[in-house]
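S.K.: The following blocks contain the structures, represented as structure tokens.
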Structure P
């Protein structure tokens with residue numbers, strides 16, 4: 001399986017995320033993957049449209065999100081919870097470069113950034129859980145926001161210790 005980032009660049013890492021990574025899935029759960037891709041140098045240096053920083057494909061069977069390595073590392077030093085999860089999630093595919101990027105995990109952690117990023121992310125999940133808007137009806141998928149809220153708080157606390 002490819003993350004379908006062929007248009008974006010060369011995939012160097014793909015990890016399993018979401019309910020299946022945490023053992024919370026059921027028979028109807030999809031597969032969620034996060035990945036990192038590298039844009040070839042000739043495309044980085046070419047004159048033309050802006051390089052894609054994120055590539056994603058959503059479907060009924062699987063959801064794939066991948067980040068260009070430079071953008072990924074920018075988000076990593078900001079301690080973005082989704083990005084930090086990618087460092088430690090179960091590996092589906094990685095090459096030598098993907099392994100090197102994952103080895104950077106201890107160097108991107110900042111207690112202050114973890115506190116700010118995880119607090120903001122958890123607040124957002126809590127808001128979605130208690131203040132449904134748009135097409136979300138009361139009770140519909142609220143459990144997903146509750147699980148995300150608890151999970152991000154738990155991981156934030158572990159990183160701060």
Structure Q
């Protein structure tokens with residue numbers, strides 16, 4: 001019986017000839033979950049599988065539906081992935097970057113609406129980065145950048 005927000009069943013990953021993950025089965029329930037392990041133990045690989053951006057064997061269910069059954073836009077409305085390292089566009093302001101988290105919700109014309117902008121502002125205020133909204137991503141500190149990345153994930157809803 002599937003009961004978690006995320007249910008993993010015998011998830012495995014092989015890169016080249018190296019087995020990265022071997023038959024991982026677990027559940028992630030509502031709330032906060034920590035993923036802890038040694039360097040090189042497969043934590044990032046597992047997260048990439050959960051985000052739908054890495055191939056895997058086995059099954060991953062998101063709210064009782066197989067992850068592979070979701071389209072990209074539908075999955076992006078349900079999951080956000082904050083990477084440890086990211087290539088930043090030097091020219092973009094923090095507000096515009098966070099607003100991009102609303103991309104899965106764009107209307108047919110591809111424009112952001114008032115509630116998209118409100119969601120962006122609310123997330124930025126919650127993480128105390130609203131005062132940085134006009135600064136470029138390359139002009140803020142590493143800690144501020146992490147909060148901006150989290151604000152974008154929250155904006156994604």
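Any read-out appearing in this document is the output of simple, stated calculations on the displayed coordinates, not a laboratory observation. As the structure is a computational prediction, the values presented were derived from the model and not from experiment. Cβ atoms are built from the backbone, for glycine too; each structure is taken alone.
S.K.: Tell me which structure, out of P, Q, gives 0.95 once FRET efficiency 1/(1 + (r/R0)^6) of positions 38 and 142 (r between Cβ atoms, R0 = 41 Å, to 0.05) is calculated.
M.R.: Source structure for this number: Q.
S.K.: For Cα extents along the principal axes in Å, the calculated result is 49, 37, 30, so let me know which of P, Q that is.
M.R.: P
S.K.: Still on this structure, I have one more. If helix-only ellipticity at 222 nm (-39500 (n - 2.57) for each DSSP H run of 4 or more, over all residues; to 500) is calculated from each of P, Q, which structure is the one that comes out at -8500?
M.R.: Q
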